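Structures given as structure tokens follow.
Every number here is computed from the coordinates shown, using simple stated rules; none is lab data. Values in this document were obtained by computation on a predicted structure and should not be read as measured data. Cβ atoms are built from the backbone, for glycine too; each structure is taken alone.
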Structure P
Amino acid sequence: MFLWRATHESLPTNLNLKRRKIKEDPSCPICRQETESVMHALWSCSAVMDVWFFSSRGLQKMKVGFKSFKEVVEHVIAILSEEEVELFACTAYHVWRRRNAFLFERKFENPSRIAQVALQLTKDFKEANDREKVDLIPGRPIGLTTWSPPPLNVYKANWDASVDQVQSRMGVGVVIRNWEGSVTATLRSSRCIFLDAKLAEAMAALRAVLLCKQLGISRVLLEGDALNVVNDINSEAKDWSSVGLIIQDIKAELQNLEYGSIQFISRNSNCIAHCLAKDALKLSQESITMEGIPLCIQHMLN
């Protein structure tokens, strides 16, 4: 989501604030030498170049001559691996955070520290979201391996998210079934987002809960294959990040239900929700189906 804002020139740089008549001085608050555009703040400022110098070899100034930060992102996606793209996104986000810390708190972290933090967070992100490998670790809980109906008078809502990095979109898929296994409703929805798989999964889980609320379902068991999101929802820990705030909303909605619970299920057993999420990327508007089955999953239910 951060890179989506950056590529659409939506960050509150001094130049953008001047255009909105909020500030008069558009210059960079760090170098004081050039106008602070998004491109300057995240890529071409001399203080930012130092950060990219300490980053991975693939991210070190690939070339010069980009006209906008959107061009930088497009170039990164075109030539680098998925892991390097994730590192790029994380580094750019922390470059922006450092800028804000300097502007509002007069704190300024050294460039090597920023690069190290971004690298570590990217590694943590990969480990937390490597759901395929979770199922293969001996002795580790692997979740349910097959879909099973919920208890009598309880509905089960399976949810999943799919991220299209090239188009900067996420797809949400939800399928609600009753205690007899019959499909009650499905949802396919898409929206703009960028690269953050955990954020996408959390938003999908929230949409699943809200769909149940919308349909008047007060007894529901949620299932998803994003182990880190499920664990966060079942944890009592507080997290004030963008993902953490969504997790708090999910917890609140579940507590307001007569019965609300969430559990982890293996990827192979969540294939219907996954297929709906993939198909959602093709849609421009949200689609809720209560009569009939979407074509994309008919072969999985017959």
Structure Q
Amino acid sequence: MSNGYYPALGTPLDRDGSVLTGSLIKHVEDQIGRKAEGLLVMGSMGMQPMIKDSEYAKVAQIAAEAARGQCPVYAGVMDNSVARVKDRIERLQGIKLEGVVTTVPFYFQSTQTEIIAFYRAIADTSPYPLYLYDLPGVTQCKIQAATVIELMRHPNIRGIKSGDLALVRGLSRSLRDVNPEFEVIYSGLDTFDVAYSFGITRTLDGMFSCTSQIAERMYEALQAGNLESAAGHLDSIVGLRNLFVEVGVFPGFTHAMNLLGFEGDFHPDYSSRLNPQQADKVESYMRQIRLI
């Protein structure tokens, strides 16, 4: 896994919940053109738990084919039991993916012992490398550092995505003694520049999906050692994220993606589109930061 930024792609759907192939292909091509190092399909921003079963493998297939081997593609396989995650992985068989990503089960809380058993059982049979997804705000269960260190000894568990800077920094310092090949990806958007200064140079977030122009410039600044410029670009991304929180994250994301030329709904089927005042606020801010 290369250093750089990894967008968690949105999933463009029609009103019946079917994936819009052309829009998703365009989305993938845009990110690759903006130097994304890899793509996550059907993560949180891609609404994996809300995608129809009939569309699930299709989304992964479209994205993998659109990438044409230019960057790795990963797919979310989140579910609430080992058996159900294995079912999801089975549906992905034959698709060219670099790995699969899953949170802990999110309906019932799990102990750390159960988390270890859950991930090991999946990794034992998965034809794809497995990545841990630490998302306690959704799962109500934190993957502890000791648990990750135990799991990174498994040959088919390749990495973790987490927004916990202390966890990620600590794990990064432990790799040499446990598994130097284990990959740590940081997803705490507000402190990407700080993390980079600690040597944490792989970042993943859904906001990159609608800010690829700015994300590209931010990483160019980081790689050049221009932290002040990078911080300014990050502030623009965080500002749009904060506006999404104000108006509704997924409806705001849909409106932004539509303004950028990507057709479809990028929000759950029970969410409404923005009202005219909210839409104007999003468009005005996107013009302010020169996304449109």
Original post:
When Rg/Rh (Cα atoms, Kirkwood Rh) is calculated for each of the structures P, Q, which structure yields the highest value?
Top reply: P
Subject >> Structure (P, Q) behind the derived value 21.2 of mean count of other Cβ atoms within 10 Å over residues 83-90 >> reply: P
Subject >> Identity of the structure behind 4.3 (criterion: distance in nm of label points 7 Å out along Cα→Cβ at positions 179 and 251, calculated), options P, Q >> reply: Q
Original post:
Can you tell which of P, Q yields 21.8 when mean count of other Cβ atoms within 10 Å over residues 43-50 is derived from it?
Top reply: Q
Subject >> Label whose coordinates, when P(r) over Cα pairs in 10 Å bins from 0, in percent, for residues 147-282 alone is calculated, return 14, 47, 34, 6, 0 (choices P, Q) >> reply: P
